1. Given structures 1, 2, which gives the highest value for FRET efficiency 1/(1 + (r/R0)^6) of positions 203 and 227 (r between Cβ atoms, R0 = 35 Å, to 0.05)?
2. Among 1, 2, considering only relative contact order in percent (Cα under 8 Å, 6 or more apart), which has the greatest calculated value?
3. Starting from the value -7500: which structure in 1, 2 was helix-only ellipticity at 222 nm (-39500 (n - 2.57) for each DSSP H run of 4 or more, over all residues; to 500) calculated from?
4. Please compute mean count of other Cβ atoms within 10 Å over residues 67-74 for structures 1, 2 and give me the label with the greatest value.
5. Who wins on FRET efficiency 1/(1 + (r/R0)^6) of positions 43 and 75 (r between Cβ atoms, R0 = 35 Å, to 0.05) among 1, 2, i.e. which is largest?
6. Kindly point out which one of 1, 2 the value 0.65 was derived from, the read-out being FRET efficiency 1/(1 + (r/R0)^6) of positions 59 and 251 (r between Cβ atoms, R0 = 41 Å, to 0.05).
7. Identify which of structures 1, 2 gives the largest calculated value of mean count of other Cβ atoms within 10 Å over residues 131-138.
8. Assuming 81, 40, 35 is Cα extents along the principal axes in Å as calculated from a single structure, say which of 1, 2 it is.
Structure 1
């Protein structure tokens, strides 16, 4: 009997009322019945423990068997993994070797192509050199003919060296001519610049002279105006001086006549203003004397 069935049976037994089981027994009998039930329960528990122990033993043996099988399986997996790793390593080495050989073949093919191109280029250069040699052989014949009529040169190289010397001299002369032309052009440019500078300077000076002439004309006109004004002022001053002299002479003449006609003794006055005051006083006295009631009195009038 399993544990679940046992506990289910016990629970069902507990559901039966005590009045139905031990309804007509004494308390001692009831106690014995309780003990008997407890003994039965204890026996059932012991039996269940034995069954559990047996099952546990069986499970332990199964677990140990599974552990052994698991260990064997792990060892098999390890061996298989090592086999796979070795296979992968061999495969990788084989693939790498094949790739290296393929790369080496490609490099060799490229090298062969380059060599073929080089051979083709050399063949082309050879053909071009042969064509140049064929076209220049006439110059060699010409140099040999020139060498026959040139006693100072004994070999073609002497002619070539002589030609190189003359060519260098010609280049030097051309360079000197070019430098002389550049110098001449530079001198011409400097002359043009100098001429332009002096022309500009002359134009500037002419402009300055024209401006100065205008200033001189303006100053001359101003001087003429000042001279005319000065003449006018001088004439006015002369006229004033003449008028002043005439007034002074007239005043002095009148003053002298007043002194002669007046019965009042007066000193010799030189100031025209003072003389005019005296003349005015004399005339005032004459006017006052005319108004006096003395018809028989004679007063000498100033003629």
Structure 2
């Protein structure tokens, strides 16, 4: 029997987890053990701190449900989500860059027609987001699905509002044969991430801003192309330089241009002032 000591515990644990049958699982778990042990040694982790971390992880799991992913939020604010995005989406510089998914995406959004209104009565200034979806070589990508979602004027996503009768500020759109799309929604506002859970408890112990700049989420999934999860950020918005989840990229910052009442990009008319943002998504072939 080999006695466990401070000097050999890491080697023993790595050796044990190296018995994983799947090579990738073996690589992940043995590396995790090495780095966890190295962290504990570096900071001289106390038993009280270890117990506090366990309680924090437990609370993070307890507050999470099918509409709130506190672990994703934790990953976001620690910069891990964005690092994983960068590692897995080393795209051509001409392609639209990816960013974080965020914790509030909801599957099964309804599909709307060209210029369909996903705000559907939610208060706010009308916003039309228009443009095209194209391949790297400029070829239009027709029938591409854009899954779009955003927060309301109070910074709340549908997933944060409990039970709602129908989809709220989320929808899917398809491009036309020429790659054109038109999204009708309301202008987004910057907002605070949820501060009522374990992640908020951590943030309050720091000088970190807990706000995100105004943005709209997009998820594009098209056969033959790399999937794209990204945002469009409002040019000049507050918090662009201090996004709490590290999601801002200059290429994704677009002008929100005010328009007077009159014709709108979907062929209709607006009786009130509205705003237009233009962006051409460029997809990288798979």
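1. When FRET efficiency 1/(1 + (r/R0)^6) of positions 203 and 227 (r between Cβ atoms, R0 = 35 Å, to 0.05) is computed for each of 1, 2, structure 2 gives the biggest number.
2. Values: 1: 7; 2: 20.
When relative contact order in percent (Cα under 8 Å, 6 or more apart) is calculated for 1, 2, structure 2 comes out on top.
3. Source structure for this number: 2.
4. Once mean count of other Cβ atoms within 10 Å over residues 67-74 is tallied for 1, 2, the winner is 2.
5. Working: 1: 0.15; 2: 0.95.
When FRET efficiency 1/(1 + (r/R0)^6) of positions 43 and 75 (r between Cβ atoms, R0 = 35 Å, to 0.05) is calculated for 1, 2, structure 2 comes out on top.
6. On the way: 1: 0.00; 2: 0.65.
Going label by label, the one that fits is 2.
7. Working: 1: 9.5; 2: 17.1.
When mean count of other Cβ atoms within 10 Å over residues 131-138 is calculated for 1, 2, structure 2 comes out on top.
8. 2
Read-outs throughout are calculated quantities, based only on the coordinates presented, and are distinct from any laboratory measurement. Only a predicted model underlies this, so the values are computations on that prediction, with no experimental measurement involved. Cβ atoms are built from the backbone, for glycine too; each structure is taken alone.
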